[in-house]
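Below: a set of structures, written as structure tokens.
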Structure P
Amino acid sequence: MKKIDKPQLERLSQFRYQLRRFLRFSEDVSQDSGMTVLQYQLLLHTQGFPGRPWASIGELAERLQAKPHGVVALVSRCETAGLVVRKSNAEDKRMVEVHLTSLGQKGLQQVALRHAAELAALAQIIEEASADYREVLSRSSND
């Protein structure tokens, strides 16, 4: 069995640290904008599907890695805050679409724009960590 060397463990530690810093930054930026980080993530994920400006409760649950009933409660809080509206799907009345309101769109843009520089820094750390692990996997498969 191959081992991960000390410099690679140092880079992994740096990656985990930078990831946690990014998550904390996201929490703080969301709070500064008057929403929770989960509300921000829900708003973001409503826009995460190509070709449509909405997401279903099930899709949001998957993206948030949460139970559907928890997402329903989160959508309700966002709806009360005026950030989203629910609509019945035209083709499948059992499906609920979650759409951003203009206030939700404005909040999403505000928070997402503030993430740009932090995300670029994190992307560099991810690339470095990925290169290390590609090397480890390559050596493992050659043995």
Structure Q
Amino acid sequence: MAIRIVRLGSPRAKGEGLRLGTVRRPPRGVPKAEFASRDFYDVWLPEVAPSERLVKAARQAADRPDAWRSFVRRYQSEMKRPEASHILDLLAALSHITHLSVGCYCADETRCHRSVLRSLLVERGARLADERGSDERSGSGL
């Protein structure tokens, strides 16, 4: 059992489990009925996506290390809000009993909120899957 961090719209891995879209907006031009069948997500979870303002900042920060660090700090701060924090705790707990995946559309995870989300989940004790699908690491939780 583990959480896989994915790029939405990429082919699903065997045993990936429920795919959660941690994005602010649904995919453009894709009918809602096709979100899952086209490998975007099964459940939309915008509560753990960066705010609109931060999404814009992230796009501008990609090539500037100082701006990226600012984005990371601001996103981490947003994830301390009770509603986001509770969801992260839930995802971490679920990672010990079922397979699931979380992701967004960005091509480069290193300049994407999902890299920060990965760290936040580990801090909460989540079990993460590596690229091959096996357990990568587990935080100190459950």
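All of the numbers you see were taken from the coordinates with simple rules; none came from a lab. What you are looking at is a predicted structure, and each value in this text was computed from that prediction instead of being measured. Cβ atoms are built from the backbone, for glycine too; each structure is taken alone.
The table below gives the values:
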{"read-out": "Structure from which -24000 was derived, helix-only ellipticity at 222 nm (-39500 (n - 2.57) for each DSSP H run of 4 or more, over all residues; to 500), options P, Q", "value": "P"}
{"read-out": "Top of P, Q by distance in nm of label points 7 Å out along Cα→Cβ at positions 9 and 25, largest first", "value": "P"}
{"read-out": "Structure responsible for 36, 19, 12, with semi-axes √(5λ) of the Cα gyration tensor in Å calculated and labels P, Q on offer", "value": "P"}
{"read-out": "Mean count of other Cβ atoms within 10 Å over residues 49-56 - highest-scoring structure of P, Q", "value": "Q"}
{"read-out": "Comparison of P, Q - label where distance in nm of label points 7 Å out along Cα→Cβ at positions 57 and 97 is highest", "value": "Q"}
{"read-out": "Among P, Q, which structure scores highest (criterion: relative contact order in percent (Cα under 8 Å, 6 or more apart))", "value": "Q"}
